[in-house]
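Quick heads-up: structures coming right below.
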Structure I
Amino acid sequence: MLVLSILMSQKKIHSQPIQILGKDSRVDASTTDGEPYPRSSFITNIEFEWSTHKRGAMGSDNFQLTWSNDNGQYGAWGDGNGFKNESRSSLGVSKISGKGNNWKGKDVWRSPKDNKEKYIEFAGKSWGIISIKGILYMWMVPDVPKGKTSRDHFAYVELLRSTDKGKSWTKAGWRFENSEHLSIPTFLNFGKDNMGARDEYVYSYFIDPLNQAQPEDGLTYHKPGKIYLNRIHKDSLWTGGKAAFEWYTGQSGSGNSVTWGKINQKKPVFKDNAGVGWCMAASYNRGLKRYLLTTEHSNTEKGVMGIFEAPNPWGPWKTVKYWTPENYFGKSRPGDELDWGNNVFFLSFSPKWQSKDGKSFTLTYTGGGRGATNDSFNTLSGIFITNDNHRK
């Protein structure tokens, strides 16, 4: 496991200029007004070292990462030029090598065009990619669906696969439809090549788009916010087809007894009455033994993000951090010399760049900006403040 050199210990990071975000909840773990879940009594705070903020691939956003068996991390990006700064692409995939504070990005694929500069087949976006047995899988939503004249990411979801580390992709022959109240999913990522997974299943979270098409003025958050969870045996992810997925339908007792059913039986695994974003990320922190879910609420591209933790993929969820319009993500950035815009809409934790105890991490994030500021691949080092007496 890689430990960030800049975060060798909590004592060292405390000697640096740090942004302490929000109220210190190490004592008070009650629910804060407006937050969907009680404050975590285990992960009591989160701190960032803003002087470590690094940026690349200007104009290319998204970049949810997976850690593959070649030790590289792979992430999909959209509507940009990638790290090579070549022609603009609808969708691309890049390999990120190195450490959390010293990385390099290399483009490995971008959506192809014909001789009239029109995209062929792979025009879309992704906020979900995973590596299993060296093979990459990616959830993709369309840009302009066939038969339509405007962009609609919410229309349907397709599964893609690459057996050559992202250099080429093929599509499965089925889709999840908007009419099924499903859109813009993400995979739950574990360790290297998904090692350390809790079982033989691959888990994915889906946003409920409330059966709406994408607004003409752009993407928006979904209120009331509902997120669904499905699973499929890892050996059936590509061959099993749509019907092989099982959907979370509820739980009882301590949360370890979970029921699974068909797609029309699904129930939300996460709710926020203030809404959820149009994209999200999910990963397992192996040191803390916690599942982390990140998404927006209340607005979009305004830094109003939430970070939630749970001992299981289905909960019970607790709030780690819930930014607000008044105290948005990145409002204070001591030591950060890069230009900024209040436009962040996506946070994700690198599955590779975390310490053995799970307390030190690298956050990746992206935002709006139309080719400037956070419309790019951003990394930021930080630590979780924990109360180990409340680990269970």
Structure II
Amino acid sequence: MSSIIVEYVWISGQNTHHDLRSKCKTVTNITKPLCDVTPADLPEWNFDGSSTAQAKGLDTEILIRPVSVYPHPFIEGTPALVCLCECWLPNGKPSPDNTRYVANSVFESKQAAGHEPWYGMEQEYVLMQGDRPYGWPETGEPAAQGDYYCGNGATVSFGRKYSLEHYQKCLQMGLKISGTNAEVMPGQWEYQVGPCKEIECGDHLVMSRWCFLRVLEAASEPNLDVCFDVKPKKGDWNGSGLHTNFSTNETRAEGGLAKIHEYFDRLKKTFPHDIAFYGGDNNERMTGLHETSTLNEFTFGVGTRGTSCRIPNQVQKDGKGYLEDRRPGADADPYLISSKLFSSCCDIPCPELDVVEEQLRQPWMAELSNKTA
């Protein structure tokens, strides 16, 4: 095969939605079809960590190791791939911000064997043009919520072309994106990733975020951005979440509903710790209004939208299936959500997660610390 372009993407130190860095490399030693290329076929590379605030001192080199590979949806006319990478230090240790490594420490632990966790994540976001949601008037605010959710027509739907272009590009990459729809606030949308197994969900969610950044980078309209803030507009407007659907082979088996209730019993005890992984500003969103629960207790219900977790009506009818955790905020780290939810539900200890929790805790979480049963 002739030379191919490989774009290396990595998560930098700030977050997993906008601080996604990348650079391209010409790779010449690929002898197999592009569709058969694996991370092991691609060389390790590096970057200057001092330029991304990931390293200080004299030796600022950080290694990037390919972990998943996809067809490149934005490069035409030349064979090209895009690969997601993990960040590692020259001393052989993962970089402090390598949350993918932390998640894998849960998924690959001995206690995780046999559970086979599956995930689906519902990524809400707001299209922004400058400092205003896309389609909003230049002054004031649009009509109140009610007509926008899954709406059609120029007076209620704003940004569909970008939602659909993102959807199509994700499918071209082979990402497990399963749908999209307009959300409750004008200019707000959602897409769903899954079902995915274990670490794959975080990989596909992160790459779907990267894909949206690139879609808007090439847009003909100026000053467009995809906003993953949990409460982009204050007032009587819905916030943005990352609702996470979760199941194991136990919940998917006959009688699995009883196992879901067992998981809820555990989540009642762990919720003051779990919330640290669900977004630093999530207190602005989880007020008990706008289809959210409150932060100070764990609740669940069948078909409910104002509880911490929801059992879908079909799951209740079938007696098996999955649960939906409605607490994660739109800007949360999918690796941490998936691994912490698994750890809490299935009682899997993970020292690495404990360390991360201390780093993530915000002042407003202190009042929850005495809620542990």
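Just so it is clear, none of the values below were taken in a lab; they were calculated from the coordinates. Remember, it's a predicted structure, so these values are computed and weren't measured experimentally. Cβ atoms are built from the backbone, for glycine too; each structure is taken alone.
Quick check on the output: 36 is percent of Cα pairs over 26 Å apart, for residues 161-296 alone, derived from one of I, II. Which one produced it?
Details: I: 26; II: 36.
Answer by label: II.
Could you figure out which one of I, II the value 4.9 for distance in nm of label points 7 Å out along Cα→Cβ at positions 57 and 265 was computed from?
Derived from II, not from the others.
When relative contact order in percent (Cα under 8 Å, 6 or more apart) is calculated, the result is 16; to which of the structures I, II does this value belong?
This value belongs to structure II.
Upon calculation of log10 I(q)/I(0) by the Debye sum over Cα atoms at q = 0.09, 0.11, 0.12 Å⁻¹ from the atomic coordinates, which of the structures I, II produces -0.53, -0.80, -0.96?
Of the structures listed, the value fits II.
Here helix-only ellipticity at 222 nm (-39500 (n - 2.57) for each DSSP H run of 4 or more, over all residues; to 500) was calculated and came to 0; which of the structures I, II was it taken from?
I
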